[in-house]
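What follows is a group of structures, each given as structure tokens.
None of the figures in this text is laboratory data; all of them are computed from the coordinates on show. From a predicted model like this one, the values you see are computed outputs, not experimental measurements. Cβ atoms are built from the backbone, for glycine too; each structure is taken alone.
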Structure P
Amino acid sequence: MTRLLHVTGPDDPAILEAAAVLAMGGLVAFPTETVYGLGADGLNPEAVARIYAAKGRPATNPVILHVADAAAARELVSSWSAEAQGLAERFWPGPLTLVLPASNLVPSIVRAGGSTVALRCPAHPVALALIRATGRPLAAPSANRSQHLSPTLAQHVASSLGDAVDLILDAGPTAAGLESTILDLTGGRPRILRPGPIGPAELAVLVGPVDLWEGAVKAGEVQAAPGMAERHYAPRARLELVAPGAGLMEVSGLVAYVGLGSLPDLPETVRGILLPMDADAVAARLYALLHELDDAGFERIFMERPPENEAWLAVRDRLWRASAKEQP
């Protein structure tokens with residue numbers, strides 16, 4: 001039976017309980033500023049294997065190691081560049097993951113057999129306290145079944161993973177709502193592998209021009225970082241993207257329409273949901289809304305495509321992958 005403990009802050013005794021579970025090779029779901037993560041001792045291959053089993057995660061998809069600070073990150077890489085140092089000083093703790101050459105300390109299963117490791121220092125006080133109490137880097141992808149919606153509440157974790165997780169630390173809703181930006185520093189020019197709360201323009205101030213990887217890794221191919229598969233972050237309901245203001249003809253079943261800034265005229269049988277024309281607000285609300293619609297039994301969700309500008313980059317990425325056809 002999974003235990004759920006409410007956490008009031010970084011000094012809560014529940015954090016020491018969670019650290020003890022992790023030290024014994026267990027799984028602990030915990031909040032970050034982005035989404036809830038499913039944590040295990042990142043240097044214990046058997047514990048990390050439990051993450052893959054609990055999520056049904058393909059072995060080709062690496063996991064991010066969460067560290068307490070840049071000093072801890074440097075121990076996990078074979079090369080720590082001036083770029084990495086500058087980015088860590090500016091954005092850590094925060095929603096930025098750096099992909100760097102891995103040291104021999106990093107187990108192969110964490111890297112999905114590749115030569116690089118993804119590292120970040122989360123900004124949530126509970127997450128940082130847990131990492132420090134454990135004294136180890138924590139492998140922690142989102143705490144949900146593979147390809148499905150990421151959790152922004154502890155209840156989402158319990159619904160998705162059930163007894164596969166030993167302990168859930170509940171510190172309320174997460175703030176950012178979307179996963180971290182992943183920046184690859186192993187090539188000739190920094191490259192965003194997954195858009196997130198920190199955009200290309202912010203990164204370019206420190207490291208110069210930044211490339212953006214756009215596409216999808218096919219099933220069975222090794223990913224350089226999480227979030228690169230074609231289908232990801234998907235609700236149980238069928239999600240379809242439509243042109244702004246397109247509206248709907250008559251449709252059958254439980255159907256929702258999510259508009260940005262305004263709603264068109266809709267059939268009486270369709271539930272209209274209005275979100276603001278504000279990228280940060282939509283990012284913070286998106287997964288929670290999709291969870292709510294799933295829980296209410298909606299079968300189809302139509303959502304207006306966001307604008308094409310940089311502010312909406314992460315939201316567009318998540319919606320594109322969430323609306324992709326289900327992989328076998």
Structure Q
Amino acid sequence: MATSRFAAKAEPKPLYRASLGYRIKRDRYLLLLVLPCILYYIIFKYVPIFGIAIAFKDYNMYRGVFASDWVGLKYFRMFFESPDFWPILRNTFLLGFYKLLFGFPAPIILALLINEVRNSIFKRFVQTISYLPHFISNVVVAGIVVMFLSPTSGMVNRLLEMIGLDKINFMVEASWFRTIYVSTDIWQHVGWGTIIYLAALTAIDPQLYEASRIDGANRWKQMLHITLPGIAPAIVILLILDIGKIIEIGFEKVYLLSSPVTYETADIISTYVYRTGLANGNYSYATAIDVFTGIISFIFIIGANQISKKVSEHSIW
């Protein structure tokens with residue numbers, strides 16, 4: 001008896017799903033490669049989250065976290081009511097904002113310039129030279145800055161003297177601190193930041209450039225209409241992440257370059273936490289300030305991601 005052409009088709013057999021134990025055994029070498037990264041985040045990122053409870057307790061190291069008395073939002077109110085709250089928040093935000101404003105475009109510009117270089121030897125030389133400062137310790141960088149800006153023997157002041165200008169004691173002038181910090185940070189990390197953009201540039205189809213040259217587009221137009229749109233996803237994602245880190249300024253370099261006479265512009269949240277919280281043993285107060293910083297950073301990154309969703313096609317999630 002012939003089967004009807006309208007007969008239901010046999011359902012396909014479900015694909016074989018390997019067991020978890022088999023997949024772990026099969027991918028054991030790949031899992032070993034990623035294990036150090038996983039352990040890093042577990043030990044240094046997730047386990048310390050437990051310490052947030054200290055911000056809501058009158059922490060006593062002899063009694064421990066659990067036995068310490070709950071005080072609620074006492075230390076948050078103490079921070080908000082402190083006369084130092086607005087000055088250090090302003091300093092932190094301005095330093096992070098200037099770092100974002102001038103430091104974020106720098107690796108993009110350098111990557112575009114390197115991409116236009118046709119001499120491969122010179123290209124690799126520039127890449128290597130620009131990467132090297134990233135691996136220099138902040139202590140060494142601070143020492144170099146102090147030497148270069150010395151009012152007696154510094155190279156910068158000697159140049160000012162040669163062109164007939166007065167010497168400037170940069171390290172004790174509060175108005176110069178932000179300029180010094182942002183410029184040295186750009187010099188230190190601009191080369192390292194180009195790595196992602198250069199990698200994104202390699203994903204652009206070379207045929208697009210060939211077609212644009214046939215249509216008469218010069219290099220400037222190729223960069224505007226092909227190169228920049230090609231790396232736009234990487235730019236947007238890194239911008240969102242950097243916006244989230246506006247008030248998370250690193251402690252080391254600021255601490256090494258600042259002094260009491262420059263606290264007017266140099267005293268930021270991290271140095272304030274170290275000086276008033278950790279150095280004085282007030283761990284609950286220091287933790288409360290860090291929790292506040294984390295909340296603000298979280299709000300910034302969520303807001304930046306939502307804005308990016310509305311004005312462009314790219315976002316983190």
Structure R
Amino acid sequence: MSTILVTGADLAPQALALLTAFEIVYAGKTPSDNDLIALCRAHNPVAIIVRYGKVGAAVMDAAPALRVISKHGSGTDTIDKIAAKARGIEVVAALGANAAAVAEQALALMLACAKSVVTLDTRMHAGHWDKPTHKSLELGGRTVGLVGLGAIGLRFAKMADALGMRVIGFDPFAKNLPDYVQSVDMDTIWRESDVVSLHCPLTDENRGLLNERTLAQCKRGVIVVNTARGGLIDEAALLIAVKSGQVSAAGLDSFAVEPMMAGHPFQGERNFVLSPHIGGVSSDAYVNMGVGAARNVLQVLALTPADIGAT
């Protein structure tokens with residue numbers, strides 16, 4: 001029986017139901033490179049479903065039978081795609097499987113920033129009543145700039161449009177955009193947005209996209225939302241921008257180094273709303289991503305559930 005390695009501690013039952021012809025081996029919640037290499041050497045999997053950790057060349061070389069690396073989600077930046085291509089290993093992602101969950105998290109972070117939800121909640125629990133002095137930001141009529149117009153970005157765009165916001169976006173690969181999304185260049189994103197929300201994959205070309213220079217081009221008091229990848233932001237530059245008021249608030253679900261460790265400069269800072277990269281972690285997305293990852297494995301291996309039942 002061929003083996004599939006899951007770089008996590010579990011997989012949705014609906015996904016497992018598609019993979020009954022395979023032995024499933026779990027690497028645990030926080031697998032290291034050495035853990036994955038050892039498991040690959042012991043089990044020689046034909047497929048790896050990636051939930052946590054990174055899959056590099058050394059892991060691939062420890063599994064000579066490996067034919068496909070399937071991401072449990074949409075972001076494949078934790079997989080060395082160049083090494084995979086060189087070894088004839090296909091890399092696939094469950095595109096769109098967590099789009100609703102991530103878009104809703106982006107909306108929640110934007111609203112939390114605009115309405116000072118976390119700060120007011122803390123003050124209320126401490127016995128304060130700030131109604132006479134507080135003014136929140138009204139988002140209707142304001143402009144949100146989206147970097148990335150894939151499944152997640154477009155879903156968020158629809159939500160922002162429903163709030164009465166003007167939606168502008170940059171994505172060189174996007175086609176047939178809805179009429180409420182205006183395609184613009186990056187300079188326009190920085191110059192005209194009251195909220196900048198990142199929804200693009202992390203690449204070598206866009207690493208540190210939001211930095212001292214681009215933050216300075218933004219409107220004073222801009223809100224920054226990131227539910228994509230932490231490497232898109234120069235965190236030191238963002239901290240300075242928030243402290244200076246150039247950025248009024250930042251709602252972040254992803255970070256340059258994860259998990260975030262104690263003592264991170266963002267911790268304890270006002271005007272940062274933080275969540276531990278859980279935008280795509282909902283009960284529905286968990287099933288959708290697992291099933292999507294499993295189906296991608298079967299497709300690459302040229303098997304269907306019916307074929308498996310006959311083997």
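Tabulated results
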{"read-out": "semi-axes √(5λ) of the Cα gyration tensor in Å, for residues 209-256 alone from the coordinates reads 38, 12, 6; which among P, Q, R", "value": "Q"}
{"read-out": "Test item: mean count of other Cβ atoms within 10 Å over residues 113-120 calculated as 21.4, pick one of P, Q, R", "value": "P"}
{"read-out": "Structure from which 1.2 was derived, distance in nm of label points 7 Å out along Cα→Cβ at positions 185 and 225, options P, Q, R", "value": "P"}
{"read-out": "Structure with the greatest value (metric FRET efficiency 1/(1 + (r/R0)^6) of positions 41 and 241 (r between Cβ atoms, R0 = 41 Å, to 0.05), set P, Q, R)", "value": "Q"}
{"read-out": "Value 16.5, calculated as Kirkwood radius over Cα pairs in Å, for residues 145-248 alone, assigned to which of P, Q, R", "value": "P"}
{"read-out": "If helix-only ellipticity at 222 nm (-39500 (n - 2.57) for each DSSP H run of 4 or more, over all residues; to 500) is computed and equals -10000, the structure in P, Q, R", "value": "R"}
{"read-out": "Identity of the structure behind 20.0 (criterion: Kirkwood radius over Cα pairs in Å, calculated), options P, Q, R", "value": "P"}
